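Listed next: structures, encoded as structure tokens.
No lab work stands behind these numbers, since they all come straight from the coordinates. This structure is a prediction, so every number in the text was calculated from the model and none was measured. Cβ atoms are built from the backbone, for glycine too; each structure is taken alone.
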Structure 1
Amino acid sequence: MTNSSYCIHADGLRFAYSGGPPVLDIEELVVASGERVFLYGPSGSGKTTLLGLVAGVLSPPPGTLHVLGHDVGALSSSARDRLRAAHIGYVFQMFNLIPYLDVRDNIALPVRITTERRRRVDGPVDQAVVAAAAQLGIEELLDEKVTRLSVGQQQRVAAARALLGAPELIIADEPTSALDTDRRHAFLELLFKSVEEAGSTLLFVSHDLTLADLFDRSVSLAELNDRVSA
């Protein structure tokens, strides 16, 4: 399936780590382009594994997963790396910021290493970095080392980095788990605004069901994966 109206389409997606039992056995999962989807499930339900497959970190069996029109299982490891770098922004749970770089260089990293992301930036990279930081309220922190920032500030740096260069798909893995309720909702408002302006699809993973109503649609991974849990 390569219909451009779909960002993600998993069909009969079954995955197991080498020598182990199935971790995922999903009959079908569809995420439309431009959707904001909330994916939830308890610890151990396979959320991180599914994100790894969608992002091309893990290789699925051939013909079971299409992301942005690409049959991910048919791609080589290097081709999956290129797809991820050029078209997918990833907000990691632990942020994965580069500790020896300042905020400015952390945000700029994707467009400095990926030509396709760079081409989608209007004007000089430095101006785009400032604009991305301003969207998330951290423009005054651009010259700070990320190790000096609060957790909430680090989350916004990670989000700005993921959004720079308008990737078609944003994956957010438990990005609000360390925030209190007020900061959580403030962060989501900023994230939604930035995703909308970039025209991106958002796949947001969390175990916090209080956030579900803020999204276009919520999906239970446990229900999708019921053949494994059974």
Structure 2
Amino acid sequence: MERELANIKDTVNEMWRLVISQLEKAKQSFLTGDVDLGHEVMSRERRINAYELKIDSDCENYIALFAPVAVDLRLVLSLIKISNTLERIGDFANGVAIHVVKDDCIAFTKALSEELRMEELFDVLLRMLTDSFVLLQSENTQLVGRILAQDDTVDQIYDDSIEVLSNYLANHTDQTPCGLKTLLLIRKLERIGDHCSNIVEEIVFYVDAKVLKHGGKTVPLDRESKE
């Protein structure tokens, strides 16, 4: 039973590393305009989807075979949700690659990249995703506050980008389509920050049996969590 659960966790770790790599490559593709790197990100998207399907199947089989309770049940439920969330982050990284490969607005976005703080945005998101990975391995929930605080930076960059693009497009109305596409791209990146926060909430649920989403309170799921 312990070996099977460890195998599932190892698969989640492999998927997580792949998603981090995808986001790093998407960042480099965007900042440099590297179309070949963008194609590489797009070609690896199916691997992420395959990981999600495998983890879902393995977790369902684990629950059916072993009927886990307490911390083991919390872990397997959290791993299902984490893998689903990682798949969504992979989708957003793929969206960045598509923007570089297929979109005619990459030159527009790159011209405003510094003012929009795009590199900083990518760096904060990568830090959140990596710190969340460390959180699951260490089960040290003291890291939670630091990770969630970074999402405030992501939100601020997104909010500022609306004003930056509005001011620019007021004087360059012919660039409106690219401005809207760029805003949608930044919105996708902002959602990655939200998904990282969701992952953190799932890890806290697994480790401490606490529900953070929607301002929830401690849920006494079993005797262990009460002690």
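Suppose you compute helix-only ellipticity at 222 nm (-39500 (n - 2.57) for each DSSP H run of 4 or more, over all residues; to 500) for every structure in 1, 2: which one lands on -10500?
On the way: 1: -10500; 2: -29000.
The read-out comes from structure 1.
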- Query: Given a computed value of 24 for relative contact order in percent (Cα under 8 Å, 6 or more apart), which structure among 1, 2 does it belong to?
  - Reply: 2
- Taking distance in nm of label points 7 Å out along Cα→Cβ at positions 128 and 152 for each of 1, 2, the highest value is that of structure 1
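If you work out Cα Rg over 2.2 N^0.38 Å for 1, 2, which one comes out largest? Display every interim value, and only then the final one.
On the way: 1: 0.99; 2: 1.12.
Going through 1, 2 one by one, Cα Rg over 2.2 N^0.38 Å peaks for structure 2.
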- If we compute distance in nm of label points 7 Å out along Cα→Cβ at positions 32 and 64 for structures 1, 2, which one ends up with the highest value? 2
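Here mean count of other Cβ atoms within 10 Å over residues 136-143 was calculated and came to 13.5; which of the structures 1, 2 was it taken from?
Matching structure: 2.
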